[in-house]
Structure 1
C-alpha cells in the first residue's frame, strides 16, 4: 500500500474547489434573486442549449445519475422553471422543457455565470485550460477502467 505522502491527493483539491465554486454561484444567484442551485443550473443550461431532452439525455449531458436528474427536474417543475411532456410514442418517457419562466431565469443568470467562469480562469491561459481538461478527462478514464 502506498504511503500517504506518496499518494497524490487530488480529490481533496477537487472537492475544495467545487465547494468554493458552488458557494460563489449560490451567493450570486441569491444576490440577483434567482432561486436555483448549481445542480439545477446545470440542467437548465443543458435544456437552454437543446430544449426537449429526455431525462436520460440530461443525465448523460450533465454527468449525473438518473435518480439525481429526476429529483432536480421535480424541483425545477415545482418552481415552474421546467415541465415534463410525454413522448408521443412512449407513455413511460418524458421530454423536459424549459418554461418561459425558466428561460427568463436562465437569461437573467447567464451573464453572471459568464463572469463567474471568467473569474475562475483569471491568471490562466487557454493552454492551461486545455491542460486542465486533459488532466480531468484522464483522471475520469483512469477510474472508468
Structure 2
C-alpha cells in the first residue's frame, strides 16, 4: 500500500519526512545501500523544491507518495510551485576544473545517477516527478 506524505513546508519539515521515508524503506526490506540512496534522492528533490519552486513568502508544500513493488521503490513528488522540469536540465560539465565550476548544480545529476527511471509531467498547476529505484540484491 502506498505511503502518502504531505509535507507542509519542505524548508522546515524535510528532516522528519526523510526519517519517515527511511523507516518505510526499511520496513519494505530494502538493503541498507538502497535505503540510503532513496533517502538521498528524496533529500535532493525536497531541498530543490524548498529552495527554488516557490516565491520566498510561500511555504513550499509537497505531496510525496512512496510505494514499493517486489522490484523497486517508487517515489512521486507533487508540488504547486513554478513549472520546472528537472530532467530537461543539461548535465553540468564535469571536465571543467572544480575551482572554475559554478556552485551547485550537482544535485540533479546525483538524482539521475541514483534512480533507474525518471519522468516529469506538468499536470495543471502541479509539477509531478516520478522516480523509480530498483531494489539491489540482498
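Bear in mind these aren't lab numbers, they're just calculated from the coordinates by the rules spelled out. Bear in mind the structure is a predicted one, so any value in this text is a computation, not a measurement. Cβ atoms are built from the backbone, for glycine too; each structure is taken alone.
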Legend entry - Parent structure of the calculated result 20, given that relative contact order in percent (Cα under 8 Å, 6 or more apart) is the read-out and 1, 2 the choices: 1
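With helix-only ellipticity at 222 nm (-39500 (n - 2.57) for each DSSP H run of 4 or more, over all residues; to 500) derived from the coordinates and found to be -10000, which of 1, 2 does the value describe?
The structure behind it is 2.
When you work out distance in nm of label points 7 Å out along Cα→Cβ at positions 15 and 119 for each of the structures 1, 2, which one comes out largest? List each step's numbers first, then the result.
Values: 1: 2.4; 2: 3.7.
When distance in nm of label points 7 Å out along Cα→Cβ at positions 15 and 119 is calculated for 1, 2, structure 2 comes out on top.
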Inset, instruction - For distance in nm of label points 7 Å out along Cα→Cβ at positions 55 and 95, the calculated result is 4.3, so let me know which of 1, 2 that is. - result: 2
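For mean projected area of the Cα convex hull in nm², the calculated result is 9.2, so let me know which of 1, 2 that is.
On the way: 1: 11.7; 2: 9.2.
Clearly, the read-out refers to 2.
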